[in-house]
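Once you scroll down, you'll see the structures, which are given as structure tokens.
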Structure P
Amino acid sequence: MAENKSTHLVTGVKEVEPHHRFETERLEALLRQELDDFEPPLRVRQFRGGQSNPTYELTDATHRWVLRRKPPGVLLPSAHAVDREYRIISALGKTGYPVPQARLLCEDTDVIGTMFFIMDYVEGRILIDGTIPDETPEARRAIYNSMIETLARLHAVDYAAIGLADFGRPGNYFARQVSRWTKQYRAAEDETIPAMEHLMKWLPANLPDDDSSSIVHGDYGLNNMIVHPTEPRVVAILDWELSTIGHPLADLTYHLAMRRTPSGQFAGRSDDELQELGIPTEAEYIARYCECAGRNGIPSLDFYLAFHAFRSASIYQGIAARVKTGTAAGENANRIGDLVRPLAEHGAALTH
């Protein structure tokens, strides 16, 4: 999805990892049949980065596409829903929302071994450091404004009008999410972490009254969007695996939670320093989103932040479990498990 230059980019391609390889003959035959612009022969390489669904670059003589597949092996229930990803980018693409163009979904596991979908390759930059070190303060400010406005635009989409009325259940989003991630965590748990036990009791007992509904991305971070190759604006949002109909504040507070992560990119940075860098402070971020979305502030902020610490810890525990079975996709997957306990403890601290 992005050129491979400078330390703040996560992508680039490599030869396919041995445990993610598949025979390409059937895939090439499918592309001949389904893509009018496909010109064999086919070359397949794997994108660097990502911890969940293995992602591949497909190239022919003149074109590039992206293939997202379920990983091989035993998977946790309801995880790696590439068919949901395909469905939502197909629907959003018809509204003009910035997503790659969806090309085809293949549920026939005989082709490459698991379900997959193909979408267009989007030129641009994927930035993984939220401080965007290689840009000017003006460019950083513009990128963040674009990111916030694009999020508010997502939450304003009439999901029923684009055929997504059954994409999730409106209402009780956080209650359902706490239940879901508790089950996912329990399925992958390998030790007792007191902070996780506390969060699994405290969160369902302290749900906010606000019960808004919208499309939510579920993993709306700078690393899951493509920034224009030369301009400071977002041109595509990626990785819709966790998307559903849910609470719009889940996406917004996910951003804020990432900023508060212990030892994260924003650890120890003051508001004055952020403003000097051209990055909105937490208060400015909230104010700008609320202005775009027509909201009046965010009550119960600590609940949302504690929830995101809990959810991230559950996700990382799942990745750690897949490391043991050899199905984790990312190069840093073997270190992800070390983050579970500090994330849980950070979340638990917000509840006192």
Structure Q
Amino acid sequence: MTGREPPPAHAHASSPFDEAVLAAYLRDHVHGLRGPIRLEALSGGQSNPTYRLTANGRSYVLRKQPEGELLPSAHAVDREYRIITALARTDVPVPRTYCYCADRSIIGTPFFVMDFAQGRHFWDPALPSLGQADRAALWDDINSVIARLHNVDYAAIGVADYGRPGNYFERQIGRWSKQYRASETGTIESMDRLIEWLPQHIIDDPASSIVHGDFRLDNLIVHAHEPRIVAVLDWELSTLGHPLADFSYHAMAWRLTQEQFRGMAGKDLAALRIPAEREYVERYCARTGRDRLDARDWEFCIVFSMFRLAAILQGIAKRALVGTSNDADAVGVGARSRAVADVAWQQVEAMRG
């Protein structure tokens, strides 16, 4: 979760590395950067440590790999840098990138630098601070942005090798089952059931696209005055995969409550001028050229996405336990793993019914 404007209480001018060494490196690798630098640690993310970097009156973002022992394939800032740079050639809104550094002697871990995305940042998908018209327009633009991402010709922008097309759900279920087991801190019966159920019910759909992997409202920067997205952030989990996996992860906001995990289930969406889930899905299908979406296939995708989220949250809980998380609220966020897994299993039971 990167490049956003935090409230003052959530930023502090400190960094755990030699800023003089970093400044010397950046002067050689970021065109136009001059003079001393100032760093503010941005909080609110659960993953890669992120800093607002200011030099000669201009703001950038530095995003780095965390210190310590990491789960396999996690925190791949090199992949983030690559996909953001490639997508700059498309109509998907992303920040401009400047450099990637693999040399650990500079600040201790690999990092990259990009523009600081100026704009508004929201956490509550019900968007209580917006008027009805802006709320409706913003959700329609969000729908358009994720559709545009899934419509990108990834071979044409040079990322045909960014992942392995095909068998995405099978590979992801295997990966996140292993990640969950590696992060397990106690028994969650619903996760055990999901790990058994999901491989037996994979949908037969060969679609492939770039997937963001964490396409949520809090990873989007909204224009300062207009109801439109100016930057999609936090591409750590991106790869080539199934677009419905990505879209259903995004659409979990309609199934989960704010307390369970940043959702809007139970809200009066009509009064808020937010589309119902079915309408929102239909808009996405129209924009991506998908003629129809089988209801049971969609429910599988929702269950899969909840399972995946629960595994991610369990990873946060484990990092909090061993002291490698960079977020003060990691324990609380990680504790939601059980709640999300329980909701996912309830969806399975509803499908059976």
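Computed from the coordinates by the stated procedures, all read-outs in this text should not be read as laboratory data. Small disclaimer: the values here were computed from a predicted structure and weren't measured. Cβ atoms are built from the backbone, for glycine too; each structure is taken alone.
Could you tell me which structure in P, Q was used to calculate distance in nm of label points 7 Å out along Cα→Cβ at positions 206 and 238 as 2.6?
Q
Given a value of 3.8 for distance in nm of label points 7 Å out along Cα→Cβ at positions 110 and 294, calculated from one of P, Q, which structure does it belong to?
Value 3.8 for distance in nm of label points 7 Å out along Cα→Cβ at positions 110 and 294 corresponds to Q out of P, Q.
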